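Novice: Structures follow.
Here, each number is a calculation from the coordinates, and none is a lab measurement. If you're wondering where the values come from, they're calculated on a predicted model, not measured in any experiment. Cβ atoms are built from the backbone, for glycine too; each structure is taken alone.
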Structure I
Amino acid sequence: MSLPPIQWFPGHMAAAMRDVARRLESVDVVVEVRDARLPLTSANPALAALIGRREHLLVLAKEDLAEPDLTARWIARLTRGGLRTVAVHGKEQRSVQRLQRLLSAAGGGRPSVRAMVLGIPNVGKSSVINGLLRRAAAKTEDRPGVTRDLRWFRVSPRLELMDTPGVLVPKIDTPEAQWKLALCGAVPMERFDLEAVIASFGAWLTAHPGHALAATDLTAFAVARGCVRRGGLPDLERAATIFLRDFNQGKLGRFTLDLPDEAEAP
């Protein structure tokens, strides 16, 4: 099933890009956050252009939803490419502390460090910040576009972090990138055909066997979850919404959709 082009670049994103470009002059380190399930697809090339030669740390967030062995391979590959990379689960302090150590060393001996956190919508930026702060200060919701403003947070006497709105590319060009970003929550549900996205994921599962979830039969899923209309007809729309929620809560298993052996060099 083909997907219609997904275009979602609201006004606040364009304004955020301009604001980020202005404020980069006041930061020492850029922390780019990507989804560990999509180490390449969740990158925004426009952000990379803004970062330029500034000190750059890469965080693969939501590591609890990705496949651990593939995350380790991605970290090795991205690090070889020159990006200091760490995987983080914002609610797991041991992984957050790995990032804390990288940030502490990133200032190059400065008495204080200011870092800007960048990424596309809903990759886990605010959860990473809350993990570093050890409190719920930055807004977190399982939907894109929640953070709208640039905000500073003091992590320690020598470290400040700026949270920024998620900024997606103006147009997601390839069908593969479209369904992957939609499935992982980077685009609001009303902007895409959810059943088509799940069908694309089902085709990916067929091409990549070995997962606990072998297929995405929405009719069977609807019946199993009690999503049935009058007359016994399955409510596929409701079932698809529940499927997406369960996928992004890890209830269907752990998946890495960008595979290091298949992806082009970062």
Structure II
Amino acid sequence: MYTLVKIELYKIFRKWRTYIGFMAIGVLVPVIQIAMYFQGAHYLEFLTRNFKDNFVFVGNLLNGYLIAYIILGSLTIHIPFLIALVAGDLLAGEATAGTYRMLITRPVSRLKLVTAKFIAGLIYTNLLVLWLAVISLGLGILIFGVGELLVIKDAIIIFAQNDILWRFAFAYASAALSMSVVCALGFLFSSLVENAIGPIVTTMTVIIIFTIFSAINIDFFRTIRPYLFTNYMSTWHLVFDDPVNYDEIVKNLLVLTGHIAGFFGITLFIFKRKDILT
């Protein structure tokens, strides 16, 4: 299995589309950081405008932690497309290239073949989120320094410096699990067609539709909301609550894990019965 995963990773990283996500993050994050370097004071003033009459904010609040928090909230909305670019091609790309027959001639079962491709897709997904963490948090700290983290939700929460890094580690891990659901969904659609464009478009369409459903406050949509995986993709936000609702986080992560397992199971069922010799 180790050798199979290595082969699949080689296939992934020899394609130029694989690097679109890394390049996009590598360009967008520094642009956001540069913009915040020059305009961050105005943004922070806008962020705290409703609290200035009651609170006095001191210290380096415009720091690398705040910038990383803002970037994580902004780019996790767009990263699914970058994941779908690769996940949608994992199986459909073999059909497009006409290499299914060659794959089957190897003494490898379809179970191992699909599993290796899926693991390779998950590795790519986690590397992309790790790249986001390194360039947003690491570069942000280098440019803006460190300080307390100001989070404004229903209330103002200010986290001490020694209470921040573990939250970011948890947040990025949660974001990686959410993006793995996108990878699993794209992988599923990739098993149904013979062209990678379809799975990419379909994956993003499903995510957009589910996100809209999750945002509409109508009784019908509130009823189906718990069954939509997009409802749990922002679980990382819960890590920045005080106190942290660990029960809610664990439940959400289990739901996301269940979706990953379900999408992979359906993909395996389809692929094992797929006629790839004609």
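Novice: For which of the structures I, II does the calculation of Rg and Dmax of the Cα atoms in Å return 18.9, 70?
Specialist: Answer by label: I.
Novice: Oh, and also: If we compute percent of Cα pairs over 15 Å apart, for residues 37-116 alone for structures I, II, which one ends up with the highest value?
Specialist: Comparing I, II, the top value of percent of Cα pairs over 15 Å apart, for residues 37-116 alone belongs to II.
Novice: Taking distance in nm of label points 7 Å out along Cα→Cβ at positions 29 and 205 as the quantity of interest, name the structure among I, II where it is greatest.
Specialist: Across I, II, distance in nm of label points 7 Å out along Cα→Cβ at positions 29 and 205 peaks for I.
Novice: Here helix-only ellipticity at 222 nm (-39500 (n - 2.57) for each DSSP H run of 4 or more, over all residues; to 500) has been calculated and equals -21500, so which of I, II was it run on?
Specialist: The correct label is II.
Novice: Further, regarding this structure: Given a computed value of 3.2 for distance in nm of label points 7 Å out along Cα→Cβ at positions 181 and 229, which structure among I, II does it belong to?
Specialist: It must be structure I, since only it matches.
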